Structure P
Amino acid sequence: MINVVIAEDDFRVAQIHQAYLAEVNQMKVIGKASNAKETIELLENSLVDLLLLDVYMPDQLGTELLAQIRENYPKVDIIMITAATDLAFINKARNYGVEHYLVKPITLERFKETLANYVKKKQLIESVSEVNQEFLDTIFGANEKQIEKPLLPSGIDFVTLRKVQEVIDLEKDGITSEEVGKKMGASRTTARRYLEYLVGTGQATSEHVYGIVGRPERRYYSK
């Protein structure tokens, strides 16, 4: 789960963004700040993964917080959501590694697209154990089409992974690795490897249940 803080002085806009976040998988709002002071307090006292930051706040510009955030909370990712289109703000956001810069008013479709892309990129970084130039090009030059087909660890093929995802997406009551293998024409071992990869990247969940013969079996569920 990705913990999100919304820094927005207009409470109505903050509520809209919170409602939008409810439409994005793996996002959880853990706090809302109406000014710069409250933003820093939330970062200090909470485990924050992502900050949605406005520029225009009553006590300090959001862009003026970037240096402080990068120095004291380097693991916090930032997406700017603001009406500010001044190039000075945009350049400052780029210089401090802001993930994206969205201009208000923002539609639900655009919001979901940007946040889903961010989640994919984060999952890619966390799932790859070996770094090569192709991986770096994907991360630092990432666009939506690049992330749709990410680099995968050894033993995981993109086409097969998509097939496994399609199978478990249809099984609302869960499915075992043996059942997945039969549906795909693959071995139980192969199916389980892909299923465990999906669990490890947060795209699926699993649990042990007891079968007819009383022995526990592992069932997998799409998220």
Structure Q
Amino acid sequence: MKAMILAAGMGKRMRPLTLTTPKPLLEIAGVPLIEYHVRRLVAAGFSDIVVNHAWLGDQIEAYLGDGRRFGANIVFSREAEPLETAGGIRKALPLLESKDETSFILVNGDVFTDFPYSSLNQLADKSPYLVLVPNPAHNPEGDFCLNEGRLYADRGEKYTFSGVSVLPLEMFADLVEGEVAALGPILREAIVKGEARGAVYDGFWADVGTPERLRQIDYLVQEQKIDGF
């Protein structure tokens, strides 16, 4: 499978840091967030990676290059303005498609986690698969319910979507290229149809959403020696 890292957001909640640096290049323990994802994906066997970008995207391209120094093959999907998650995926579809694959791995570029991407190796099919995590303080109500491996809107305990998933390419084929589109409604439609699966990850995960959270996570990672690679 190919993988896509979402890196097109403007990071407004991270200002003033993101006025001059794109959010995926903010550092934890001296390493940009996006580098952790690239290295972990490559280590898990996913070396073909698509990165979308908009805000200060030239910095992301300059840092990652073609990916060879990480053992990856990285290509970029450039957005003049952020298209939101689903819109960004639709624009990147030609880069994600291949004759042998029906699905791809999607990773939010602004999370930090030690999640083992290798566990996603056997999950390529026509059903979306979401990695969930216990609800953090900033999202106490959670996003989706999980019951015996299947996702529901309101049946079972609610968890937070980690931003890591395996999604079928065909989910985005009917979207209009270049239009802004959110991922949430598409996932909820699949859940209502009974098509979505998932699992809870209890390891380290954090949404790097504010400067305060960035500082907290940086401290924890260094203090607890959490291996982001």
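Laboratory data are not the source of any read-out in this text; all were calculated from the coordinates shown. All values reported here derive from a predicted model rather than from experimental measurement. Cβ atoms are built from the backbone, for glycine too; each structure is taken alone.
Distance in nm of label points 7 Å out along Cα→Cβ at positions 43 and 59 was computed and gave 1.4; which structure, P, Q, did it come from? It must be structure P, since only it matches.
For relative contact order in percent (Cα under 8 Å, 6 or more apart), the highest value in the series P, Q is held by structure Q.
A value of 16.6, 47 was computed for Rg and Dmax of the Cα atoms in Å; which of P, Q is the source structure? Traced to structure Q. A value of -7000 for helix-only ellipticity at 222 nm (-39500 (n - 2.57) for each DSSP H run of 4 or more, over all residues; to 500), calculated from one of P, Q, originates in structure Q. Each of P, Q could give Cα extents along the principal axes in Å, for residues 19-122 alone, but the derived value 32, 30, 24 comes from P. Given that P(r) over Cα pairs in 10 Å bins from 0, in percent, for residues 51-178 alone, derived from a single structure, equals 11, 35, 38, 15, 1, which label among P, Q identifies that structure? Corresponding structure: Q. If volume of the Cα convex hull per residue in Å³, for residues 155-202 alone computes to 103, which of P, Q did it come from? This value belongs to structure Q.
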